[in-house]
Structures are given as structure tokens and as C-alpha cells.
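Scrolling down, you'll hit the structures one after another.
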Structure 1
Amino acid sequence: MMAAMKSWLFLGNPKLYRIVEDILHFYKIDRPTTWLVNQHKDEIAAGDEVFFWRTGNDAALVGWGTIVCDPTELSQDLDQDVFAIDRKKFEGTQLRVRIKVDGVCRKPRSELLKNPKLAKLIAHAQGTNLTVPPDIAVELQQLIRHAG
């Protein structure tokens, strides 16, 4: 029996990595980006849904996508080097997933805080990879349907 698809919030710190530029680039060229997996390596799987969250002062939901491979030891895509601010953190072979970027948006923290379910999710957003409960995933899916 196939495992149920899960939803994830993958966080990108703009002090370490230009997450918005990465997502936009890979969306435009229609090729998967790679993402470090530091938590939940045994739960994240191909077919899972990802929401990209830029942390920091200008925090926002910046895109969404679909994981296309289970976590595995991969090097960062050469196209991604230009987006790394802290290159040492991202260099070499590390546990990563490939993600097809299905869309880009900019939904600022202030907008998400208006929804109590989403506010609860982003209030505790720490780490790299966070589980998104099914009811909150539905809220995020509705939000991105109106992305712009």
C-alpha cells in the first residue's frame, strides 16, 4: 500500500540563501531545485507537497512544489551556487531532495497571520523542514490558488 502524501514547509533563511531567486529560476527553466533535508528524513518522500517559506524580517510564503525523489546524498545543482550566500553550508554531498517548483508567490507573514491556523504554523517555524498538518495544508492550498 502506498504511503499517504504529506505536506511540508521548507524554510529558507535569506541571510544564508537567496530562496526567492532560486525558486523563480527553477520555476522558469522547469527543472527541479535541490533542498537540504535536516529533519524528518525518514518521513519525507517523493510525491510529497512542499511550501517554501522565506524567514527573516520580510518573511513570506514564496512558492510551492512537489518532491520528486526521496532524500538522498546529492550535491547542490550547479545552477544553485549563485544563490548561496553562505556557500560552505551548501557545498558538497549532503542529504537533499529534488523539488519541482510548481508555482511562485509572495504571501507575506502579515497576510498569513490573519488566518489562525496558518498563524499557528508560522509562529513555530524553526529548522529547515517542518511537517504541515493536513488541515493547515488545505489552508495553504487555498491561499496559493489565489497566488499573485
Structure 2
Amino acid sequence: MALAALTRHDASEAELRAKLLARGLDEAATEAELDRLKSAGLIDDAALADRLVRSLRERKGLGDGALRPALRARHLPAAVIEAALAANAEDEEVVGERLQDVADDRARRLVSFPADVAERRLTAYLLRRGYAGSSVRSAVREALERARDG
């Protein structure tokens, strides 16, 4: 059962534990199976967190503020989450560039709205994506200006 779950998608140790227990395996058998999979290298929460951080940044343009809850939703331990974020830390310039790219992309969809509505929607969108307030304000201004000019 565990191997079938792992072939569909990566799973954290806690996710697999919950699946095995839900399928009726007793606690001892579940822990034995998880130990076997860990020793074989098939379960690695640290590697999973690392892959998720990189993937969610690339695919969804998420900042650290949104990455933490996404990783917690996968039932990864807090220490593993913090280690993955630290290992994949980006300098402010890279974060700023990604923020501006995400803002520019979204702003193009908002040009038909009144300026105040577009600004409010874009700001909320970027904050939900996990970016900090002061950098969001300047990215919103620039992105909306470019979208209206362009």
C-alpha cells in the first residue's frame, strides 16, 4: 500500500502514516513499514521539503510567507520546513525579481478594472503569495503602470 501511494506522488512520513492507519494497518505494522521505507531511502521528509520549496517557487511564484503553510499542509515537521527554507534561501534581488514578474503577469489581467480596484486586488494577490508588504506596494505600482502603458 505504501509503495502504491509513493508511486502516485511524493508523500511525507506523516501523510503515509495516516494513509496506512486509515487502511486498517495497526500502529506497530505501520511504524515497521515506515522504518523500512526510510531505510531504503523511499521516504525522506527533508528531500521532499527541498523539492517542494524549489517547485512552488518556480511554478507558483510563492514567497517564503506562503511556502511555510504549503509545507505544513503536507504534514512536514517544523524543523524540516525551516531547514529547507534556509537551504534554499534567496537574496533580496532574486526575490524582488520574482515578485515583479508575478506582479507584472497578474497586472495584465487587471487593466480593465478601475485603478483602485486593480491595486487592491493585485496587492491582496501578492500578499497571499507570501511577499512582504513594503516590497509589494512598489511592485504593484510598477506593474500596474506598465500594464496600463503597454
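A few comments on the model shown:
- Source structure (of 1, 2) for helix-only ellipticity at 222 nm (-39500 (n - 2.57) for each DSSP H run of 4 or more, over all residues; to 500), computed value -23500: 2
- Once mean count of other Cβ atoms within 10 Å over residues 93-100 is computed for every structure in 1, 2, the highest value turns out to be that of 1.
- Each of structures 1, 2 was scored by distance in nm of label points 7 Å out along Cα→Cβ at positions 29 and 53; the highest score is held by 2.
- Top of 1, 2 by distance in nm of label points 7 Å out along Cα→Cβ at positions 77 and 109, largest first: 2
- At a computed 0.93 (Rg/Rh (Cα atoms, Kirkwood Rh)), which of 1, 2: 1
- Winner on relative contact order in percent (Cα under 8 Å, 6 or more apart) once structures 1, 2 are ranked, highest first: 1
Readers should treat all values here as calculations from the given coordinates under stated rules, not as data from a laboratory. Given the structure is predicted, the values throughout are model-derived calculations rather than measurements. Cβ atoms are built from the backbone, for glycine too; each structure is taken alone.
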